[in-house]
Structure P
Amino acid sequence: MDFSATEEQRFIQDSAARFSQQYLAPNAAALDQNPEGEKQHFLARLKQLADIGFMGLNIDSQYGGSEAGVVGFSLALTELARGCAATAVTVSVTNMAAEIIQACGSEQQKYHYLPKICSGEYSAAGFCLTESSAGSDPASMRCRATRDGEGWRLNGAKVWITSAEYAGVFIVWAVTDPDAPRGKGISCFLVEASTAGVSVAKREHKMGQSGSATNQVTFEDCWVGDTALLGELNRGFAIAMGELAGGRIGIASLALGVGSAAIDYARSYIVEREQFGRKLSDFQGLQWQLADRYTELEAARLLVLQAAWVKEQGRDFAKLASMAKLFASEKANEACYTAVQLLGGNGYSAEYPVERMARDARITTIYEGTSEIQRVIISRQLLSELG
C-alpha cells in the first residue's frame, strides 16, 4: 500500500502548513488566553481559510468546494492543528456539517447552504446532536420536532455545540416519532441561526481549545418549513452515526497534529537545554521517551491515513475511523504530557506552548465519541465479523 501523498495532496498539506505557521501558531497563545478579545481576529482567520478552500475540502466544486478528498482533508487538519487546535476543530466540524448536507441534502439545500459554508459567508456550521442527558447515548435525546402546518416546530436544547455563536446554520437532530423503537424516530433538520426561537448561550469556559466557542443552543417553539428536513423522515439517527465516523477522522488528524507539535518542540528544547554539564538530549532515558512517542505518533499517522483512504474509496470505514481516533487521541495526550515532562518546570508554564498543547489535546479523547465509546464500536464490529 502506497502512503505517499499525491501532488495535489502535497499542495494542500503544504498550503495548510504555511498558513498554520504564518497565521495560527503566532496567535494561538493570545487566542487561548483571551478568546473574547481575539474573536474578531479568529473570525478573520476562518474567512481566510474559506478563501483558500479549507471550509469545503471534500465538497464538490459545483457547490463551491475544493474536492480535495478525505486524505487531503486529514493532511490539512493535522497541519492546522500543529499551529492552533481551536482553529482546527472549527474547520473540522464545519467540514463535517458540509459533508452531511452534500450527502443527504436535496439539490435545493445543497445549492443554498454549501456555497455559503465553503465561501465563508457563514463563518462556521454547527452540529447539534448532544444533549445534557444524551451524550454518549444520543438515541436518548429529548429535543422534539412536532408537525405544525407545512413544517415542524422544534423544542429542546443542545449542549457542547462547537462554533455555535458564529455558525450560520445548524444541523439539528430531534425526535419526530416518540413512539418509534429506540433510535428509529429521529429526524434531521437544517435550521438557520437567524430563525426565530433559536438562542445561543454564552460560551463555555473550558480547560483547553478556548479559542473555539462551545455553546448551548436552545430551540423554543422554533418553526421551520418542510424544506428544512434533511434526508428522510425518522431516519436521522443513521445520518448522525454515519457522519460521526467521518468526523472521527478529523479529530484523529487534529490530535496527531497537536501531539506532533508538542513533541517536536520538546525535542528541540532538550537539544539546547543543559543540566549536569550535558545536553538533556545526551541522557538515554530522555532519548527513549522520544523514541517511544515518535513511534506511536507514526503508527497513529498510518492509522489515520488508512481510515481516510478507505473512506475516500467509498468503503466501510467506521471501525478504522474509531481505531484511528482512539489511538491518535490517546497517543497525542501521551506525547503532550511527555513534552511537558521533558521541559520540566518550563513545561508547566504558559510561556511555553506545550502547556497549552497538553490542555488542547485532552478533549480529543472525549469529543466525537469518547475513547470508551470507540472501544465499544471497535469490539462490536470485531465480534460481528464472526457472523
Structure Q
Amino acid sequence: MTVKIEGSCDPRFNRVKEIFADSFANGLEVGAAVAATIDGKSVVDLWGGHADKAKTRPWTRDTLVNVYSTTKGLAAICTHRLVDQGKIDLNAPVAKYWPEFAQAGKEKIPVNYLLSHRAGLPAVRKQLPMDAYFNWSAMSSALAAQEPWWEPGTKHGYHAITFGYLVGEVIRRITGKTIGAYLRDEIARPLNLDMHIGVDASFDARIADLIGAPPPPPGKSDPVAEMARDPESVTFKAIANPRPVIDPALVNSREWRGAEIPAANGHATARALAALYGNLATAGGVGDFRVLTPESIRRAHTEQAFGPDVVLGVVSRWGLGFALNQPAAPLGPNPRTFGHPGAGGSIGFADPDARLGFGYTMNQMGSDALIDGRAANLFNALFAAL
C-alpha cells in the first residue's frame, strides 16, 4: 500500500521528501513526521502513515508521540532559560537549591554535572517500587539519598532516566513549578509549540502508539538483553529500575503519559522540535520571542565530556544537556550542532552555522544505538541541498 506523504516541502528539499516516502515504501516506518526550519522559516513539514500498529488511525498534522530522550533537550533548554533569568548558577552546588541532595558525599556536586552526565547518579541502587517512575517524590528522594556510582566529575555515564528527575527537581525548587508547567508557560505557549512533559487524557486521541523495535538480525546482539545479564549493574539499573523503560506497553499507558518523566516522556510533533531548535539556531533572534540568549546558546554547546560512556559502553560527546556532533554520531557537517536523540529514533537539533532547526518523530522504533539511520538519511539530504 502506497502511503500518502502530506504537508509542505520547499522544492529545493524534494530529496528529503523522496527519502521520507521511501522509508514507508521499504517498510521502515508505520507513522512518522519530519520538519526543518532555516532562519526561523519552515522549509520541510511532512508527515504520513498511521498512529497505531494495526494501521487504523492515520498520522495527522497534529499527531503527538512519545519522544523518549529527545525530552532531555527540552529539559536542558528549560534549565538554560533559568540561567538567563539569573535563577540558576551552573557552577553552584546542587544542594544550594535542593538541600536534601547534600547526602552521601554529594554536597559539592555542581549543577553542570547533572547536565553533562558526570554526577555519578545514572541509577538508584536499591530496588524501587514498581510505580516509582510516576512518583516524583519517590524518585527525587531516592536520588537525594543515593551515593554516586563514581567520583563525580571524573567520568561520564548516561543518566538515561535520572537526568530528568535531577534537573527537574532543581527547577521545581527554584520556580515552584514542575518542569512540565515551566516548559508550557515559559516556552511552548509563547511560541505556540505542540510539546509537553505530562499530558492528561484529553490528548490521548492524537497520541501515536509506540511500536517496539524488531528483534536484531541473526548474529547481532540485543543490547537490552546484554544489559539484563547483570541485574545489579549500573547499566541495567539505569534503564530498568524499577522496570525497563524500553517497553511499548509502559510508554503507551495512561500512567506514563500523565506523569512527568523529563528524561523520557515528552510528547511532541516534529514541527515543534524543529521550531524550537530553529529558534536556538538563530541565536533566539527570529521573531519577537527569544528562548535563550546568544551567550547561553554558546555555553550550551561547549564540550563538557567526550570519550567512553561508563554506563552505555559507547563513545559520547556532551555539552550542557545536549549531545554534540562527533564522528561516531554525526549531526551533519558543521561543528557546533547540538540537540538530543531519543530511543527508537526521534531527534531534535540546532545547527547555528546553517541556522537550521530539525525535528523527526516516529512510532516504529528502530534499534540504532546513537543516531537513527532514518533520521540521518533525512537530515543528510537536507544539508546536501543547502
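Quick note: the coordinates plus some simple rules give every number you see, no bench work behind them. Since the model is a prediction, treat every value here as computed from it, not as a measurement. Cβ atoms are built from the backbone, for glycine too; each structure is taken alone.
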### Query
From which structure (P, Q) was distance in nm of label points 7 Å out along Cα→Cβ at positions 267 and 371 calculated, if the value obtained is 3.0?
Q
### Message
Looking just at distance in nm of label points 7 Å out along Cα→Cβ at positions 147 and 307, which of the labels P, Q belongs to the structure with the highest value?
### Response
P
### Query
For structures P, Q, which has the highest computed value of FRET efficiency 1/(1 + (r/R0)^6) of positions 243 and 299 (r between Cβ atoms, R0 = 25 Å, to 0.05)?
P
### Query
Where does the value 17.0, 51 come from, among P, Q, when Rg and Dmax of the Cα atoms in Å, for residues 139-274 alone is the thing being computed?
Q
### Computed -17000 for helix-only ellipticity at 222 nm (-39500 (n - 2.57) for each DSSP H run of 4 or more, over all residues; to 500) - originating structure among P, Q
P
### Message
To test your reading of the models, identify which of P, Q gives 0.80 for FRET efficiency 1/(1 + (r/R0)^6) of positions 59 and 291 (r between Cβ atoms, R0 = 35 Å, to 0.05) when calculated.
### Response
Q
### Message
Going by FRET efficiency 1/(1 + (r/R0)^6) of positions 35 and 187 (r between Cβ atoms, R0 = 30 Å, to 0.05), which of structures P, Q comes out largest?
### Response
Q
### Task
Name the one structure among P, Q that Cα extents along the principal axes in Å of 57, 48, 42 was derived from.
Q
### Task
Work out the source of 25 here, i.e. which of P, Q gives that when relative contact order in percent (Cα under 8 Å, 6 or more apart) is computed.
Q
